[in-house]
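Visitor: In the part that follows, the structures are each spelled out as structure tokens.
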Structure I
Amino acid sequence: MRRPRMRVALLENNLGYADGKYSLRIPAALQPYMGGKTVIHQK
């Protein structure tokens, strides 16, 4: 049950919306696991 809750918390706290597109900021603690990415942008 923890994984779905973690995903929801991550989205609630780091989801952004600008210029009609969504983006997700990657917390510093997770950036090493995401290849150093700081933001994921909507295509």
Structure II
Amino acid sequence: MLVNLEPKPLRGVESRGMALAAQAEGKLCIITPEKEIAPGAVVK
């Protein structure tokens, strides 16, 4: 599942967040990167 979040100001800067999740064993799990990646990096 991929969800665009509504733009919101965070610490004075507009955040245009996105959430990526997968289902495992009947539960929804948020997927997070293990290190810093560049904005716009491709998810494969």
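Visitor: Out of I, II, choose the structure whose coordinates give percent of Cα pairs over 13 Å apart equal to 68 when calculated.
Guide: The read-out was computed on structure II.
Visitor: From which structure (I, II) was mean count of other Cβ atoms within 10 Å over residues 10-17 calculated, if the value obtained is 11.1?
Guide: Answer by label: I.
Visitor: Can you tell which of I, II yields -9500 when helix-only ellipticity at 222 nm (-39500 (n - 2.57) for each DSSP H run of 4 or more, over all residues; to 500) is derived from it?
Guide: I
Quick note: the coordinates plus some simple rules give every number you see, no bench work behind them. Note that the structure is predicted; figures quoted are calculated from it, not measured. Cβ atoms are built from the backbone, for glycine too; each structure is taken alone.
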